[in-house]
1. Have a look at P, Q and say which one yields 16.8 for Kirkwood radius over Cα pairs in Å, as calculated.
2. Of the structures labelled P, Q, one was used to calculate helix-only ellipticity at 222 nm (-39500 (n - 2.57) for each DSSP H run of 4 or more, over all residues; to 500), giving -26000. Name it.
3. When distance in nm of label points 7 Å out along Cα→Cβ at positions 43 and 83 is compared over structures P, Q, which one is greatest?
4. Comparing relative contact order in percent (Cα under 8 Å, 6 or more apart) across P, Q, which is largest?
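Here, each number is a calculation from the coordinates, and none is a lab measurement. Being a predicted model, the structure only gives us computed values, none of them experimental. Cβ atoms are built from the backbone, for glycine too; each structure is taken alone.
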Structure P
Amino acid sequence: MSLSPGESPGFLLWHATLRWQRGIAAALGPLGLTHVQFVLLACTWWLNEQGEHPNQLTVARQAGTDVKMTSQVLRTLEDKGLLARETDPADTRAKRLRVTAAGAELAPRAIEAVEGVDAEFFGPVAVDDAVGLLRRLAQPEV
């Protein structure tokens, strides 16, 4: 039995995701960040705030992004002066990441902007319900 588009969870998720992404892009545009740049900057900033100096693989895992794409985007963030990629003294093949002063100033502002979009977007749904559902949906099958 075929569902109409309005009854298809995947179709509805697709439309909800597009609406949410438009809001995120609008909030981050004035800050000069794309969504993926924001995610990688925020993850690096958060890990630095926890006292970690992560390598690119650690940030990719934290963000859930492809390692090669992560490397390219981190290079762009470095070019923008928002983070530094430094050779790991323990493994010269690895790059350790450190958010610069400009990145440390921008990351919390960007996080606040994205959290504002999230609050508006998810406002009609109880936060615990939304987070619980999204955690279940985001878990890879074991």
Structure Q
Amino acid sequence: MLLRVLVVAGLVIDAVVHWRFAPDMAFVEGGSIEGDTLFRLQAAVAAVSAVLVAVRPRRWTYAVAFVVAATAVGALLLYLWVDVGVLGPLPDMHDPVWYGEKTWSLVGEGVAALAALGGVFLPRAERQGASRHAEAV
């Protein structure tokens, strides 16, 4: 239950931060996908992933949540440290400035990614432990 709460909370933080900052990303140049659209897509995908884990905490929903959160962490850190320029359809999202909302986003995404990774691997171990206990009784 704790893993589920951590994943959902982290993804909700990710979704809220991206949704709030989407209008500010409209100025980002390059690529065929505009920055505000990219941020709204991230917010929507994070929100849907949070709902999936909240409603159906299964190994596959945790895996989806892990991919969503881990790629968000990767993108945040990549665009913080490296100016990759326009990358295919993606605009030049380089932002070397650090601010509070970026911290919230990184913490939310990081917690969600780690907890989701636990959700992928721990349920099987817990079921095996429960079945061993039932066999012993």
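1. Numbers: P: 16.8; Q: 15.8.
For Kirkwood radius over Cα pairs in Å, the value 16.8 is produced by structure P.
2. Working: P: -20500; Q: -26000.
Attributed to the structure labelled Q.
3. Going through P, Q one by one, distance in nm of label points 7 Å out along Cα→Cβ at positions 43 and 83 peaks for structure Q.
4. Values: P: 23; Q: 35.
Largest calculated value belongs to Q.
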